[in-house]
1. Work out which structure the value 11 belongs to, where relative contact order in percent (Cα under 8 Å, 6 or more apart) was derived from one of I, II.
2. Upon calculation of distance in nm of label points 7 Å out along Cα→Cβ at positions 66 and 234 from the atomic coordinates, which of the structures I, II produces 5.6?
3. Can you spot which of I, II the value 23.5 was calculated from, given it is mean count of other Cβ atoms within 10 Å over residues 42-49?
4. When distance in nm of label points 7 Å out along Cα→Cβ at positions 346 and 362 is calculated, the result is 2.5; to which of the structures I, II does this value belong?
5. Have a look at I, II and say which one yields 5.6 for distance in nm of label points 7 Å out along Cα→Cβ at positions 82 and 434, as calculated.
6. -9000 is what came out when helix-only ellipticity at 222 nm (-39500 (n - 2.57) for each DSSP H run of 4 or more, over all residues; to 500) was calculated for one structure; which of I, II is it?
7. Which of I, II yields 5.6 for distance in nm of label points 7 Å out along Cα→Cβ at positions 34 and 226, as computed?
8. 17.0, 57 is what came out when Rg and Dmax of the Cα atoms in Å, for residues 194-385 alone was calculated for one structure; which of I, II is it?
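Nothing in this text is a laboratory measurement; each read-out follows from the coordinates by a stated rule. Everything quoted here is computed from the prediction, not taken from an experiment. Cβ atoms are built from the backbone, for glycine too; each structure is taken alone.
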Structure I
Amino acid sequence: MQGCASTPLPSSIATPPIALALDIASDDTVEATYSLAKPVRALHFAQNLGGYRKDLWHPEGSEFRWIREGDGERIERTDGQSFDRLTFDIPIDYRALPKNYAPFSPFSDRSTLIYSGHFQACTAVPCDGEEALPISIAAAGKTIGVNGHRTRDKAQFVSEGAGTNIFVGNLEPVAADGFVAIIDPGLPTALRQHLDRSLPQSIRYFSAIYGPLSFVPELYVSMDDRPEPNGGESTQGGTLPNQIFMHFDGAHARQRATEGSPLELDWFFAHEAAHLFQQDKIGKSPGDDAVAWIHEGGAEAMAALALAGRGATEREYVLQRADHAGTNCARGLAHMPLDRATAEGKFDLHYQCGLVFWLALDQSLREHGHDGLADLNRAFFAKVRAGKPWSQPVFMATAKERGVPDAVLSRIATLTDGGYDDAAIAIAPFETMARQSLKLAEGQ
């Protein structure tokens, strides 16, 4: 995150329909002001975030109200009149959201990450939540880090697509082995030392298979051990373009970070590093949560094979994790096929079933003399980068071209689309193949 001037706004959105100004005048609150090029009757958001905005985004004045609309929401005046400016006072506090990143991830020194994606809005529906939003940020006496640039006091950029994390505070980035990191000063020393080893291992492993990343990723690890009003405790991590982040929140956050298994952290960093390589090699974020087993299960399997090759302890952990994934997948698919999991609030099934599916594909390809998961990934990445959609039909066609037998692909299609009588029986052959795949990884 080199220090340089803020990137100017592209001329194509010099007069955008919506612009946002974030004023961080204290460690506790951000003032968010939306300016509209033309008066509108409502500001629309693609996701309602479980009522988070309604609960904690406090508009100036009492003449506004929140209205649910499908999966999203809008804010409008109670008298139905138009407006061209709207200001919210928003507390800077971590909030665990359903299947979504937290809006803020505070550090122990009161620095914070702000996730820009939750601010992206529309002046009309349909609203997909990825529309470009010019954002200006003011934070007197603090450093603002966004999109690889660091400036003092003020910054501006355009948030679009999945959005990004904005760093606001006074912590300095540290160049590490293959990444740039901002690490919470409250992070236990042993955990920091383990992190310094674990993430570079994963990046080196995937670079050897897929080629090096075209960018230097940023890593943020934050911790806020102040008790939450509701007594909640949470640990969340994820990936956004060019970023990996992890947050420990709530009372006993430091203790939880210390007591957690190092192997769980290894898995987390390997999984998130896998997402970085997915994104980099296809040139965008993989999409379509309805078939998330492809990107989430793929990242799980990439992590599994990375760890399984490190040693006996890691391999045993991965084998146990794969066994649990198979059991949980069978239980979940007993109630619905995988293509309904997202809509039914069972998103975790994409991780669990996807891990087993991908390891079975790896084993099937190896049995037929191919380079397993890596060969399939490279071919699929190339197709998506060339313009094909990240979709199940394209993925299945690619797998067939690379040599996966029709019987294996047909079984995956049955488990994803429906048509099986007993989920446990249907997935059992894949569980066996998954274990064989991981045992083969021993010799890598």
Structure II
Amino acid sequence: MSEIQKLIAAHEEELIQKLSGLVRINSVESEPLADAPFGAGPRDALLAALAMMEKDGFKTVNLDNYAGYAEMGEGEQVIGIIGHLDIVPAAMSDGWDTDPFEPVIRDGVIYGRGVADDKGAVVASMIAMKVLREMNVPLNKRIRLIMGTNEETGSKCLAHYVAKEGHVDLGFTPDGEFPGVHGEKGMIAGVYRSKQTNIRYIQGGTAKNVVCPKCTVRVDKISYSTKALTDWFHNNSIQFTIENTDEYDEITVIGNAAHASTPELGINAISYLMMGLKQAGFQDPFVDFYCSRFGLYYDGTGMGCRCSDEYGALTWNNGVISMKDGVIEGTIDIRFPVQMSARSVVRMMQDNLDHEGGSVEIRHTAEPLFFPQDSQLVQALYSAYTEVTGDTEHEPMTIGGGTYAKGIHNTIAFGCAFPDKDYRIHNTNEYCPIDELLKQAEIYVRAIQNLLAI
């Protein structure tokens, strides 16, 4: 065991206690308060994390409860480690085996919302900073652990940080994958709406950037073939229920959540419900619109924007759907290839934005992020990963997920996920092996040492 490994191992119980304390705080964004721009939960998580670092002797700064940081070292240049403390929603009713806000450890694995994304990585970074201090590593730059509270719902926290403190000179956000992310796909966000529909009620989804895991619709009785619907669901191995009332039938489809950047790993409950109704003979302009424009595709085929480059293909996710005053509205999350522009993708969709049963509105675009693999930043971080793990098979990659790296200069995503692992991020029973959290801390120590040498 190396010196770094011994020092990190000595902090294992501390890591567990710190992470458990943060997981117990439900930091899903909620209604803003006077002193909590993203609600009480994100604020409380930030205050708790800053208190942990202040207790450990680090300088801490709270930027109006949008974000905060803990710092060590000297010099004009700043090395940023940029993580987030907010989370996506979680509830026992979603199918969790244990309370998502009461961490449980079984067989060396910790379960709870945020243990992987991204509270676990934040705590591993805390431990890495403590170990660097214990090693008396000369610090010619300031090392700053920046903690945001709104990454899952817009990253306004990071924009606030940059407005107050500026960009970092070198940095990484442990909110992606090892051995590093040198490119992030561009993003397009939008909504779709019904123009006319016979649907009485519809509700589904937990977040815009999550494949919808459950959707419920109410339709008139005898407006569809029950046999055709059940046959279609059974043929596609879809979980569902049909409840009959005197006024309407209530149909619920259970899918499987996944991150919007990898929709192929999930089962979209909205899409299967709409396609099921279509197959069952339900006559409805909105259902026709949905099935023709989206269907079961997750690559933009129905909208005419299917495309790819050498680094990956476009992905499409419909995350949340609801109905208000007779109008159905749903969210769209598109991730497009790193060598394309938002304008070119929107142009491809232009002829398919309008339909007699519904329409699509583009609300926001973000261009891709790209660093050459041989850049100093990418190589410094990749070297840290290979030094610790010995893994030279995996190389820096491009991803569909959008991270803080798009909002702050000279930064790429690095960790927290190890290759070929599914931590059920944004899903039920999110987990992370404790030995991997310790390994993360070791990699971050090496990474900071390499960045100090640049």
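1. Attributed to the structure labelled I.
2. Numbers: I: 1.4; II: 5.6.
The correct label is II.
3. On the way: I: 20.6; II: 23.5.
The read-out comes from structure II.
4. Values: I: 2.5; II: 0.4.
Answer by label: I.
5. On the way: I: 5.6; II: 3.3.
Working through the options, I get structure I.
6. Working: I: -12500; II: -9000.
Answer for the origin of the read-out: II.
7. Numbers: I: 2.7; II: 5.6.
For distance in nm of label points 7 Å out along Cα→Cβ at positions 34 and 226, the value 5.6 is produced by structure II.
8. Numbers: I: 17.0, 57; II: 18.8, 67.
It must be structure I, since only it matches.
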